[in-house]
1. If relative contact order in percent (Cα under 8 Å, 6 or more apart) computes to 13, which of 1, 2 did it come from?
2. To which of 1, 2 does the computed value 19.1, 57 (Rg and Dmax of the Cα atoms in Å) belong?
3. Any idea which of 1, 2 comes out highest on FRET efficiency 1/(1 + (r/R0)^6) of positions 90 and 130 (r between Cβ atoms, R0 = 30 Å, to 0.05)?
4. Comparing mean count of other Cβ atoms within 10 Å over residues 202-209 across 1, 2, which is largest?
5. Can you spot which of 1, 2 the value -17500 was calculated from, given it is helix-only ellipticity at 222 nm (-39500 (n - 2.57) for each DSSP H run of 4 or more, over all residues; to 500)?
6. Determine which structure produced the value 1.2 for distance in nm of label points 7 Å out along Cα→Cβ at positions 18 and 282, calculated from the coordinates; the candidates are 1, 2.
7. For which of the structures 1, 2 does the calculation of distance in nm of label points 7 Å out along Cα→Cβ at positions 10 and 106 return 3.2?
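Every number here is computed from the coordinates shown, using simple stated rules; none is lab data. Just so you know, these numbers come straight off a predicted model, no measurement behind them. Cβ atoms are built from the backbone, for glycine too; each structure is taken alone.
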Structure 1
Amino acid sequence: MRILLVDDVQLDRMQLAIRLKQLGHDVQAVASGREALDVYPSFDPELVLLDISMPDMDGFEVSNEIRKLFPEWVPIIFLSSHEEPEMIAKAIDAGGDDYLIKPVNKLVLNSKLIAMQRIAFMRRELKQTTAQLETLNTLLQHQANEDGLTKVYNRRYMDEKLEEMIGWHGRRKASLTLILLDVDFFKPYNDNYGHIEGDKCLQKLAEAFRTSFGRAGEYVGRYGGEEFAIVLSDTESEQALEQAQRIKNIVEQVGCKHDFSQVANIVTVSQGVYSFVPSGNETTNSVYKVVDSALYQAKQNGRNTFVSV
């Protein structure tokens, strides 16, 4: 175990430290409560052996500080020449878990250490299991928010995020932008190149959008089929138009060949752009209705373009 030994008496401290090291433990021996609190975070002890009678801070004060500053429980065994029941009770009240009478009996010390090693082992196992569960939960949460094909956010997450951002921007009286885009003539693309190629094209576009809009306050999701939604925080109308042109350029750079499009020889997109300062009355459905109308107008205008409202 990693054992933090705190005792202001040098001879007692050295003798006990030697004994502990002989038993195979990693020992950090300090002479005061202040020093113990200083080294505690970096040493990360699995057991604290704590003398009671010390000049700067007594053991009770040190124990209370440990319990206050470091929430993760680590066993504390008090060391004292006092055998009175009142002292033992006070030690337990101060956050201690056990009590050893000085001079420490070797057999008793060994027995206590064996018991504490069992606890340390269980704590390690618990921490490892907890870390694995946290990693798994993070992975599951990520998968729950992710579109299976394109690996950008899914519709459910985008709806939740848009609702959250409507409230946040409304409180700050700041402008929020939603861009809804649709791949032009995607049905002919699938019909002629096949659905596998269609999926690959959507994946390329999604990756390009995700890479280009990865800053804080920017969210890219698959709205459904060949439609994508992009939410941009703190973005006013003029900036939104610049971003729409940027999206158009990104799609051109991806350059998915499309010989069956009526507007270009590569895949293009039509975009609806809606920038607004939320009043508090908006819902996600009402916002999508507005931007969907703008997207429809972009298609009516000949596609491969964008319309802002």
Structure 2
Amino acid sequence: MHYTHLGNTGLTVSKICFGTMSFGGDADEPTSEKLFHKCRDAGVNFFDTANVYSKGRSEEILGKLAKPHRDDLVLTTKVWGQIAEGPNNRGLSRRHIMMQIDNSLRRLQTDRVEIYFCHHYDPKTPVDETLRAMDDLVKQGKILYPAVSNWTAWQIALALGRAAALNVTPFHVLQPMYSLAKRTAEVEILPLAANCNLGVIPYSPLGGGLLTGKYNKPDPEKGRLFTNKNYTVRYGDFTHNPIAQKLADYAAKINVSAVTLAVAWVKSHPAVTAPIIGARNLEQLEPSLAAGGYEMSARQRAEISALTPPPPIATDRDEER
């Protein structure tokens, strides 16, 4: 396993982050334990979760497993999602943030999380209120670094500017969607991160399983593209299948798993700190985990990038590409 610094923070993290969204859901507790220890044996010290994953069960299982290793690990969790009935039980208000960090810390059996993500942008709450609440959590020692997931570049830039104006702790880490099938982050988010030296841990490097190639079969298995409405919206029209087939063909030529290549391709972007991998079982985990030690050359990255159209540039001045 290779390691790197996480943006402007003083943290050193594995080049692979393991996402525990499956814990307590697709992976029962015994399976979750096996996944956790397999990652630890491979050198992973970076684990991601959220308060809404399996309605808090993911945090509970991760907390139990992480407790004996706590000071060796970098843990993240998130706030924003609807966690109970009622109009105030979601979003990024001071009230919701202050309530949810304590609930998350209790489930994780820890006194702090290294990275605390604002899971989505909240248009109903002034960004100043969110920033001040996160800064207070830093001062209280409950979180070490505020972060954002699923925010656009303009929202991130707005928050960085306001944090400087308010003299509060800025966001240090970004968590965008990024894969060979979804390259929008290349347009503005990754350049912004590189310019500001922010940590970046992209999720869904396999495109919800699309890039494994399993949906290219005549009778594809009923995976998340069929059973999860979010993945159905993202990839359910199967227009991305040719990309998956091209990647599978390329992988076969060099005798490397398409899964390993897909994760390693995300990892190879210079602005990316560590892609987040996930799994429901050990068989799924193996090829993704192998990407942690896979060094992709610039030439190979270019060859794989050429399998899919590049995203448009931010200004649409194609002559300057």
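1. Numbers: 1: 13; 2: 18.
Computing relative contact order in percent (Cα under 8 Å, 6 or more apart) on every structure in 1, 2 gives 13 only for 1.
2. Numbers: 1: 32.4, 94; 2: 19.1, 57.
Derived from 2, not from the others.
3. On the way: 1: 0.35; 2: 1.00.
Checked 1, 2; max of FRET efficiency 1/(1 + (r/R0)^6) of positions 90 and 130 (r between Cβ atoms, R0 = 30 Å, to 0.05) sits with 2.
4. Across 1, 2, mean count of other Cβ atoms within 10 Å over residues 202-209 peaks for 2.
5. Working: 1: -17500; 2: -11500.
Traced to structure 1.
6. On the way: 1: 7.5; 2: 1.2.
Computing distance in nm of label points 7 Å out along Cα→Cβ at positions 18 and 282 on every structure in 1, 2 gives 1.2 only for 2.
7. Details: 1: 2.5; 2: 3.2.
Answer by label: 2.
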